[in-house]
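Each in structure tokens, the structures are laid out below.
A short reminder: the numbers here are calculations on the coordinates, not readings from a lab. Since we're looking at a predicted model, the values are computed, not measured. Cβ atoms are built from the backbone, for glycine too; each structure is taken alone.
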Structure 1
Amino acid sequence: MTIKSLIAAAGLAVLGATPLAAQPLGIGTMGQGTSGYSMGAAIASVLAANGVDALVQPSTGTSAFLPLIDAGELDFGIVNALEIGEATAGEYAFEGRPLTNLRMAARLFPFRVGVFVRDDSPMQSVADLAGQRVTYGFTAQVTLNRVLEALMATEEVTADDIEQVLVPNVVRGADDFAAGNADAAFFAMGSGKVSEVDAAVGGVRFLPVSMDEDAVARMQAIVPQAYVQSVEPAANLTGVDEAMGVMSYDYVLVVGAHVPDDVVERAVNVLHENQEALTEAFANFSTMDPDAMYSDIGVDWHDGALSAYRAMGQAD
């Protein structure tokens, strides 16, 4: 199923199903071509097919759509574990303005990120980024600066060591890379945009991340929620040509406190029961564990979600 058909399906409930909300639930995501967008489109489609009318609503970045969820203007959002913690605590991009109406709805799956280069680039490791033109800044996704800095820290490379190509978000960074304005670009593995750039420039590959204990410790000193895992080449992982270590952290589904408990509970149950359909819509859901959708990351959970997880035996 294509993303275009996912979006069309996401706005409609299956014939005969009774929507649980008078208006479609809005799911905030990053822009088209990102993994976050693909996640949201898949979730919206599966929810809609099970009587929970939902529609994906892309934006320039999490810094833009999380305040809308907090204000009750959007219902759900796709973010990473770092972003939801910062938003609710009022830190970093949300300094002085904590978003107190955000709640956790579900842990989705490990999110793999990295820096890719052209196939013919002489760069072979993260250490080689020093002195190179690398996408950075991410004014609409400011948390990603820390993520990239943590990744580079595995080889003791800092933001001062690279030639910063300032971009508002990862999509613009990938475009600048394709246009020849950057030597390396930060992006999520498994994203449609990476495949697009791969075709445009004649091939890209991700730089491996060291799994050395000291390297991982340097990374986690900046982003404690991150970890390094080994991945194998796969059809949906453009730029991964051999087994390699990659930086990972969890992506989650968040929800506004304004969304009724019964709607959130039903949504959580639908996701729990439909991993196969989610995976058909977006292959990365194959790494989702339906029995580990609840985890304590220091952020309040929505009461409706808690009710579902207690019934499943995942939460006390």
Structure 2
Amino acid sequence: MSRLFRDVGGGPVCPGGSVVCIGAFDGLHLGHRALVRHAAARAKDFDAEPVALSFEPLPREFFGAGDPPPRLMLPRAKVEGLRAVGARTIGLLRFDAAMAAMDAADFVRQVLVRRLRAREVWVGPGFRFGHRRGGDLGLLQRMGAELGFGAGEIDPLLHQGERVSSTAIRAALAAGDFAHAARLLGRPYAISGRVVRGRQLGRTLGYPTANLRFGGKVPALRGIYATRVHGVGDAPWPSVSSFGTRPTVDGVEPLLEAHLFDFAGDLYGRRIEVEFVARLRDEEKFADLPALVAQMDRDAEQARRMLALHPEPALDDAGHSTHTARR
């Protein structure tokens, strides 16, 4: 049974001891998963609790509130992914002004020692933490020697000579290179969420959509895409999706709208996952609704062709595609 906690304060979360890994874990790519799995394996050696520790919002979102960086993954998907790779306890610590001002040594004492009873702490290359990024692996090791825990850093994970990183994945998505993003992630890039009601304009235009909000975060991609929707049928459902602010109808909040080809049914309230396969074009504003519908017709036709050319990949844990098609 897994546990989730959000606060620095409070009693021990892992009174029997833990092995902790710390990171942003945005996207939960191959490098992140290697870190979590290493900590989980070490926790078995200690008969301790495997813990993944992160922050929400991410520190770079807190400090860049006026111009927040793009996010690959929403918090719920991150928690589900961390559980899937072996974290039994997950900390999504609230990153606010108090957290930003916390000295790195205080973070070690209050969170790692008092709350988590850490036996070991593992981080990725170049990890920094605490007020003004004053903490690093060296501080963890020095304080660990005094307070009774070990600390280590895993090696960078390389894929065909390139370091696997969230930055590289964002760049691949921005360029529409979903195959490269999938190799770094170890799976196709997808966004999951619960279908919400929109303005239902798509239905009146002949293109009903399943709509997902992005939780007030800035998405890492924007435009019109050939997609597959998971969670609707036995196999991924072919679709065409728009992700943006819908300028023709004066939208504001980024919304992911997926039109499932030849689908009849009510998806409101259902959790689905939209997998991105190919980029079709940028989002644009049209003079009127008939012009928008004409472009939607072209988008749907192009998306069907692109999906036929891109069979659904099955990726192993190293990001290698086995090119298995299920639909």
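The table below gives the values:
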read-out: Of the structures 1, 2, the one that -10500 was derived from, the read-out being helix-only ellipticity at 222 nm (-39500 (n - 2.57) for each DSSP H run of 4 or more, over all residues; to 500); value: 1
read-out: FRET efficiency 1/(1 + (r/R0)^6) of positions 23 and 63 (r between Cβ atoms, R0 = 30 Å, to 0.05) - highest-scoring structure of 1, 2; value: 2
read-out: Value 40, 21, 17, calculated as semi-axes √(5λ) of the Cα gyration tensor in Å, assigned to which of 1, 2; value: 2
read-out: When relative contact order in percent (Cα under 8 Å, 6 or more apart) is computed for each of 1, 2, the largest belongs to; value: 1
read-out: Label whose coordinates, when semi-axes √(5λ) of the Cα gyration tensor in Å, for residues 159-294 alone is calculated, return 26, 18, 13 (choices 1, 2); value: 2
read-out: Which of 1, 2 yields 1.6 [distance in nm of label points 7 Å out along Cα→Cβ at positions 239 and 271, calculated]; value: 2
read-out: Identity of the structure behind 2.8 (criterion: distance in nm of label points 7 Å out along Cα→Cβ at positions 151 and 215, calculated), options 1, 2; value: 2
read-out: Structure with the greatest value (metric mean count of other Cβ atoms within 10 Å over residues 79-86, set 1, 2); value: 1
